[in-house]
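Asker: Just below sit the structures, each encoded as structure tokens.
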Structure 1
Amino acid sequence: MPRIERRAEVVWEGNLARGSGSISAGTGAFSGLPYSMPTRVGDPDGKTSPEELLAAAHGGCLTMSLAGELTGAGTPPQRLQVACTIVMDEVEGQGHQIVASHVEFVAAADGLDDDALQTALAAADEGCPFSALLRRAGADVRVGARLA
């Protein structure tokens, strides 16, 4: 695989407590996603956060990895439904840290049984760069899957 580089652009105006910002994808896939400290730590009120974007990135990467594993095993998925939750918490002496990522799949594929799904999931998790990055950072990465 070739080296991959992607870019996001962020604009922030104001101080931390009362300021706000927006995040845009360099590709134009999304633009001007609003975020702020109050909506990051409290009610999201329709705004995003770095943690939500990380959840989307980890979930998206792991989904592609699982689709590849299932396809390689002869049971290409018809549908993978995924939920990824990123957890940020206070770590003594380190401030706020990403401490966990929990990813849950519901998989539909002709001929797929639970044993094959769990084997493919383990291989997908092993091959997912985001899972590896989060684990190296000390986060608790948990993945699970069930058949639809």
Structure 2
Amino acid sequence: MNIVIGADHAGFPLKSLLADFLRDQGHSVIDVGTDSPDQADDYSDFAQAVARHVLDGSAERGVLVCGSGVGASIAANKIPGIYAAMCHDTYSAHQGVEHDNMNVLCLGSRIIGSALAPELVAAFIGAQFEADQERHVRRHKKVLALEAAARNDRS
């Protein structure tokens, strides 16, 4: 699977660990930065970079890491077509994909450790949207309608 990963300075060490983990699992990794923990930068820039790859199809899923996971999640969810969630447990990491069609996993590097993070990413990557479940499809269509309505309200 092609996975895009990005992080701000606070998420850099965990991003690096996760990129190596994904490669070791046989995935192709697109790393959109940051390249150093030493210069403060903004999670919103990396949310946009991750989203671009997910939306253009060059990556099937995205992983975003910031200090808490909250800022990355908020920023990513401003981009139509991105369904991001902050997950700090394996159930949410796979259920978010299976039921809600989540395509970007957000993690807080100051919240979770290096042992749990790969488990969360593995649960996220291993899950598939349950498109055969009418209730999940119905709910996702309602989310798409919310996006469309928001776009129309802005114009």
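Asker: On Cα Rg over 2.2 N^0.38 Å, which of the structures labelled 1, 2 is highest? Write down the numbers at each step before the final one.
Answerer: Working: 1: 1.19; 2: 0.99.
Once Cα Rg over 2.2 N^0.38 Å is tallied for 1, 2, the winner is 1.
Asker: Say we calculate relative contact order in percent (Cα under 8 Å, 6 or more apart) for every structure; which of 1, 2 gives the highest result? Before the final figure, lay out each step's value.
Answerer: On the way: 1: 18; 2: 22.
Across 1, 2, relative contact order in percent (Cα under 8 Å, 6 or more apart) peaks for 2.
Asker: Also, I was wondering about something else. Suppose Rg and Dmax of the Cα atoms in Å, for residues 61-124 alone works out to 10.5, 32; of 1, 2, which structure was it derived from?
Answerer: Working: 1: 15.2, 50; 2: 10.5, 32.
It must be structure 2, since only it matches.
Asker: Work out the source of -10500 here, i.e. which of 1, 2 gives that when helix-only ellipticity at 222 nm (-39500 (n - 2.57) for each DSSP H run of 4 or more, over all residues; to 500) is computed.
Answerer: Working: 1: -10500; 2: -15500.
Source structure: 1.
Asker: Could you figure out which one of 1, 2 the value 2.6 for distance in nm of label points 7 Å out along Cα→Cβ at positions 29 and 117 was computed from? Could the numbers behind the result be given before it?
Answerer: Values: 1: 2.6; 2: 1.0.
The read-out was computed on structure 1.
Asker: Of the structures 1, 2, report the one carrying the highest value of distance in nm of label points 7 Å out along Cα→Cβ at positions 21 and 93. Display every interim value, and only then the final one.
Answerer: Values: 1: 2.9; 2: 0.5.
Sorting by distance in nm of label points 7 Å out along Cα→Cβ at positions 21 and 93 in descending order puts 1 first.
Asker: Oh, and also: Among 1, 2, considering only Rg/Rh (Cα atoms, Kirkwood Rh), for residues 5-68 alone, which has the greatest calculated value? Could the numbers behind the result be given before it?
Answerer: Numbers: 1: 1.04; 2: 0.95.
Across 1, 2, Rg/Rh (Cα atoms, Kirkwood Rh), for residues 5-68 alone peaks for 1.
Quick note: the coordinates plus some simple rules give every number you see, no bench work behind them. Owing to the predicted nature of the structure, the values given are computational and were not obtained by experimental measurement. Cβ atoms are built from the backbone, for glycine too; each structure is taken alone.
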